[in-house]
1. Work out Cα Rg over 2.2 N^0.38 Å for each of structures I, II, then name the structure with the largest result.
2. -6500 is what came out when helix-only ellipticity at 222 nm (-39500 (n - 2.57) for each DSSP H run of 4 or more, over all residues; to 500) was calculated for one structure; which of I, II is it?
3. For P(r) over Cα pairs in 5 Å bins from 0, in percent, for residues 39-238 alone, the calculated result is 1, 7, 13, 17, 18, 17, 12, 8, 4, 2, 0, 0, so let me know which of I, II that is.
4. In terms of distance in nm of label points 7 Å out along Cα→Cβ at positions 79 and 191, which of structures I, II is highest?
5. Mean count of other Cβ atoms within 10 Å over residues 47-54 was computed and gave 9.1; which structure, I, II, did it come from?
6. Where does the value 70 come from, among I, II, when percent of Cα pairs over 15 Å apart, for residues 143-246 alone is the thing being computed?
Structure I
Amino acid sequence: MTDTGSSGIALLPLDRLAIDVITDDVSDNYVSKTLFAVSEFANIVRAGATTISGEALLCANLGFGCRLVSTRNGVRHTLLFDTGPEGAIFLSHGHWDHMAALPAALRAIREQGGRATVHVNPGMFDERAIRLASGTIVPAAKVPSPSELAALSAAVVNDATDRLLLDQHFYLSGEIPRVTTFEKGRIDHLSRTGPEAPWQPDPLLLDERMLVTNVHGLGLIVVSSCSHAGIVNVCTEVRRLFPDIPLHCVIGGLHLGGVMEAIIPQTVDGLRPFAIRHIITGHCTGWRALHALANAFGDRVSQSAVGTTYTFCDERAGRDERAGRDERAGARSI
């Protein structure tokens, strides 16, 4: 069965989706997690570690990146969202904290005899900067260009339009419409087309994209790396595209820290109509927004942390998987 949105998008329902958080601002192995999350301590032991040590754990770092592994009818695909050494990579937007590790990942893939397809859009490659409160303009590091990616043996898809990826397991959006009255972007953000061009205000960061999957029995999983469009705008566009599928989970950075803190109350109110079952905040959300969301939505809200794995499958499949895992654990203990 295919779930087709109002725009005719044939996004196939998955049997299972696992999301591994490989880059995030927060490392926290002790925070309480949702029932479908596995902490980094458990993950490294499951991967074969016999000792918990600094060498075995990931480090928190500015940015957000995750690995998504989808399964449908026995077909399995892996997609990297923003960074990492895997076969298909999707870049959410053109900021260094989401793309700087890409050349190293592509070199690692090439050294292993592989070749990655990298999905980008033309708006990612303008130069970026931040205007400080003092008025000083501080440029951000440049991101690797399409030609540089191609030189690392990547197959670069540089296209501004939306598309389905990997046997219709994933939907990569086009430009996200800005429709709310309060999500007006970052007033401190600037861009320019080249080193000789003047810096121009660029609050909307129109190059950012979102990723959507659909898990059978649950609904839509939305990954929004920084939500520069505004998370209410993101959810509004998802609802427009897939009006008949519930919005099960939103995961990623909501960019409600610093200069964006003023719109936290409106954002909380704006999210209520979507009845999102799980909101997993990371990266640029900020602690004030996390607390406000948790106060409003209770245990539907949790914090992402590097090294965490989130697994989405319908309840029956989840029970079968847990039973099989317990059975295997019991066999090992005999």
Structure II
Amino acid sequence: MQSQVLGEYALLNLDGEAHRSLRRRIGDLFGARYLDTITAEVLAEPVASLVAQLQSDMTVDLVPFVQRLTGRMICHQIGIVPASGDEDRTYQEMFERGASLVAMMRLSTIRFNEKQVAAARELWADFVDRVAVAYRSSGEGSSVVQKLGSLGLSLPEITGVAGALFLTGTQSVSTALPRLIALLLDTRQWTQLRQRPELLGQAIDEGLRVTVPSPVMLRSTIADMEIGGVRFRRGDRVVVLTYNLAKDRRLYPRPRQFDILRQHPPEGRNLWFGVGGRFCLGYGLAQRELRTVLSALLSLDDELEVVRRRPARGVLIPAYERLEIRLQQSKGPA
């Protein structure tokens, strides 16, 4: 169904040698140099503003913050420069466009009907147009579209790669970050992490294991085969229950417990980002986003606390609709 909207070069849909060939041509798209550029050009300003608001004793809702941050990331990847004074509206609009596309996809749907295709293509059209403008722009830039163009990819190929990043990036960090912060605060392991910041990597891995931002993955078999006594025919549609893998007792003793001291076994690391040739292209980018925001919040002089929260309803991936935090208020004398 994604091919009906995203086209034949959508990285999410390619299989076999076609997928491997495109991945080889992309190379190390999100290398250290590019991630440093992202940190300086995309993350630094909004994260500094978040810290300043909390230091001013303001209560901040993390959900719209991370949604706008995601939209800002999407704009940077495409090469969109919002009009002065219109930045936040543009970032929120880009996030909502991606979220609307993701919301249309269901595990039970193999193909969209004509009405669904029309609605999805209407949402997708603006994105495609913006990619085309960035692709045809002269000069060098730091957007993903320009980087892919410099590698010799065609416009349809660039649109397919950028589209995969657009859809997967819309939901991953934006749902995971508020839930991870809430987990750390609710279990009081935020204090432990402040005392031992070297555990940040483990804390992120454990938070993603518990929240599982990609609870299911869809795959199609490329040949007849048998796995674990189950026979598959070429072309069978397979649902990989990533959520169950992340809660498997053989990999993670006491799987329902959130523990930032947990050591993840090599065979279980980052399963929610995929494996092998299907490992998430944006893994390094997601890690950099999470690390940058969490490091900034951990550097605050005082503890954080949750003021109000409300879970999102009617969503495929569990998320918060609201998560308001502030610096911990003094309780005063007993």
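Readers should treat all values here as calculations from the given coordinates under stated rules, not as data from a laboratory. Values in this document were obtained by computation on a predicted structure and should not be read as measured data. Cβ atoms are built from the backbone, for glycine too; each structure is taken alone.
1. Details: I: 0.99; II: 1.03.
Max of Cα Rg over 2.2 N^0.38 Å: II.
2. Value -6500 for helix-only ellipticity at 222 nm (-39500 (n - 2.57) for each DSSP H run of 4 or more, over all residues; to 500) corresponds to I out of I, II.
3. On the way: I: 1, 7, 13, 17, 18, 17, 12, 8, 4, 2, 0, 0; II: 1, 6, 11, 14, 16, 15, 13, 11, 7, 4, 1, 0, 0.
Traced to structure I.
4. Values: I: 2.2; II: 5.1.
Top value of distance in nm of label points 7 Å out along Cα→Cβ at positions 79 and 191, among I, II, belongs to structure II.
5. Numbers: I: 9.1; II: 15.2.
The read-out was computed on structure I.
6. Numbers: I: 70; II: 75.
Considering all the candidates, the number was obtained from I.
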